[in-house]
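Some structures are shown below for you to check.
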Structure P
Amino acid sequence: MDMRQLRYFVAVARERNFSRAAETLHIAQPPLSRQIQQLEESLGAVLIDRTSRPLTLTEAGRFFYEQATQMITRMEHIREQTRRIAQSRREIFIIGCVGSTLYSGIPDLVRSMRARWPELGIEIREMMSVEQIAALKDGRIDLGVGRVRLTDPDVERITLREERLVVAFPKGHPKSLSSEPIALKEIEGETLVIYPSKPRPSFADEILGLFADLNVELGMVEEVREIQTALGLVAAAAGLCIIPAPSQRQRPDDVCYRILSDAQATSPVIMSCRRKDNSARIEEIKSLIREMYAQNPPWLQFSNISTG
């Protein structure tokens, strides 16, 4: 499977016709058909129902189409960013962060950084906590913001705050009708959707550890890659999910949220940087974070403890 095959498949899925897709791609139809067939063979799944007119996607094809379009968009972004960086002499500062922090402090921090250093190019990369450690050591990012308590002699890690955890319920679930805090014990035996499925250790392990620490029995466990997928499954009544409280602003129409009342039910927000990084900018960023907390922004209400 390569990017060319992804583009070919997306074109066929959009046009719902091999001939029109071949025209938009400026290739002949037979090689296009062969590429799609090879793609299906490599995946071990039929993506397109060829018996219908116009063509339709199978269930696997619909899923693959969503993922393929995201991958193509991401690759185009990478190309554009690489080209822009190569053409610019501006210093680029890269922040790696887990997706859930984009619902709390990261946007405010980046705005403050842009105001402090208008000539600095700032890039945000969504990256799992464990991936941030390797990326810092390799110089691929300059700062990490994650949730998993990891240790590495080359990386300094500072817990900025602890955020409350909430349970996401599908609309209509009996326990979704109340807005009062709920104990983890009250969802014992329910199907649980956790994320990310990889890489590990991750936020998923933090949640599984919470169940173990509180002696709460798990029901079935479904592992998915991203929080958006997890909440989509919750909306479809496929299970419950536990997420950091600031992330409950997602899917307000078809998902209900209740805060967990257990004292241990928190998730840390941890800043990571290279231990031997003597950059004055890192110290200034720490100062910006302290100033940001002093202003008590709305998202900070979801924090249990502030240590910034």
Structure Q
Amino acid sequence: MPVLVDTREPAPADAEADIIDRLERRLGRLHARRRLGIEADHERRARARRFDLLQLESWAPVLRGGLKLSGLYWRARRNAARIEIRDNIVRSRRLPAAFDDFTILHISDLHIETNDAAMLRLAELLPPLVYDLCVLTGDFRSQTFGAFDRALEGLARLCAHFSAPAYGVLGNHDSVRMVPPIEDLGIRMLVNECETLSRGQERLYLAGVDDAHLYRVDNLEKAAEAIPDDAFSILLSHTPEVYRQAAHAGFDLLLAGHTHGGQLCLPGGVPVTLDAALPRHMGRGAWQYGAMAGYTSVGVGACVEPVRLNCPPAITLHRLQRS
């Protein structure tokens, strides 16, 4: 008697239950339920209001109209696809010898669905690059609520061009439901977690925290609990706003994004706003806080509208060197 196999896609309810089950087993029931609950509250508020001054998506028509009136709109659109490759050297006497010249490709704030031209340009830039590790510091999707299928499809196309292991953290635009499908693409997501990177007998520790800006579900203590006191450690955070906590916890390097460097800046690259509670010199590029080095990526994508002025999008190659 023939065996009948059901090849249909699982029903949406079954798929949702599977994702929640995976999240609870991975993150713990408390964190998973808390994150999902905060997301549900945010989505209900966002959908209930056609225009909300605190809702980023509400400002798109205003921004577009203002730039068109000023005659800068199409220039700003072209700028948004002109991605630069930047280099940053991080020197530390604490760096293990085996990791001297270890190179990290840093990609942030893709906002994938917003700008197809930028995603195509990024796909062209990635293949020739040489690096040991790729890190993605959040904001994979464009909106702060709703579906994320298109973001996952675009991310899958980019993953095909990665030539080294990839790690990521969630941003304030991302749903925790994205963690399982992103990991299915081959990107190890660090949700208040830490990974050990080994070269011979020496170790480097890579930790990542959940979003500390909108959802405020970051847990630095949990992320760092397995890191030895004398070890060289790197923290991935979507926002650099955790710089004080990270420095006092003993991290050697903080890699972040979120600010877009201002995205729309005055001549000279002076940001109008950074949407982050931190000193303005930490809003883009390399900076130092105490013994900790930091770097805030200006990001690849754009928020609200695919436009940039005096602040081109960029990816960064960080080279670790022993002092």
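Rule-based calculations on the coordinates, nothing more; no lab input. Just so you know, these numbers come straight off a predicted model, no measurement behind them. Cβ atoms are built from the backbone, for glycine too; each structure is taken alone.
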If you rank structures P, Q by FRET efficiency 1/(1 + (r/R0)^6) of positions 156 and 268 (r between Cβ atoms, R0 = 41 Å, to 0.05), the highest one is P
Matching -0.69 (log10 I(q)/I(0) by the Debye sum over Cα atoms at q = 0.11 Å⁻¹, computed) against labels P, Q points to structure Q
Candidates P, Q; distance in nm of label points 7 Å out along Cα→Cβ at positions 236 and 252 computed = 1.8; producing structure is Q
The value 4.8 for distance in nm of label points 7 Å out along Cα→Cβ at positions 76 and 100, derived from one of P, Q, belongs to structure Q
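Can you spot which of P, Q the value 0.05 was calculated from, given it is FRET efficiency 1/(1 + (r/R0)^6) of positions 28 and 188 (r between Cβ atoms, R0 = 35 Å, to 0.05)?
Numbers: P: 0.05; Q: 1.00.
Working through the options, I get structure P.
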Note: distance in nm of label points 7 Å out along Cα→Cβ at positions 20 and 260 at 4.9, derived from one of structures P, Q, originates from structure P
Matching -12500 (helix-only ellipticity at 222 nm (-39500 (n - 2.57) for each DSSP H run of 4 or more, over all residues; to 500), computed) against labels P, Q points to structure P
The highest value of relative contact order in percent (Cα under 8 Å, 6 or more apart) among the shown structures P, Q is in Q
If you rank structures P, Q by distance in nm of label points 7 Å out along Cα→Cβ at positions 92 and 116, the highest one is Q
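Given 3.3 as the derived value for distance in nm of label points 7 Å out along Cα→Cβ at positions 84 and 276, which of the supplied structures P, Q does it correspond to?
Computed on structure P.
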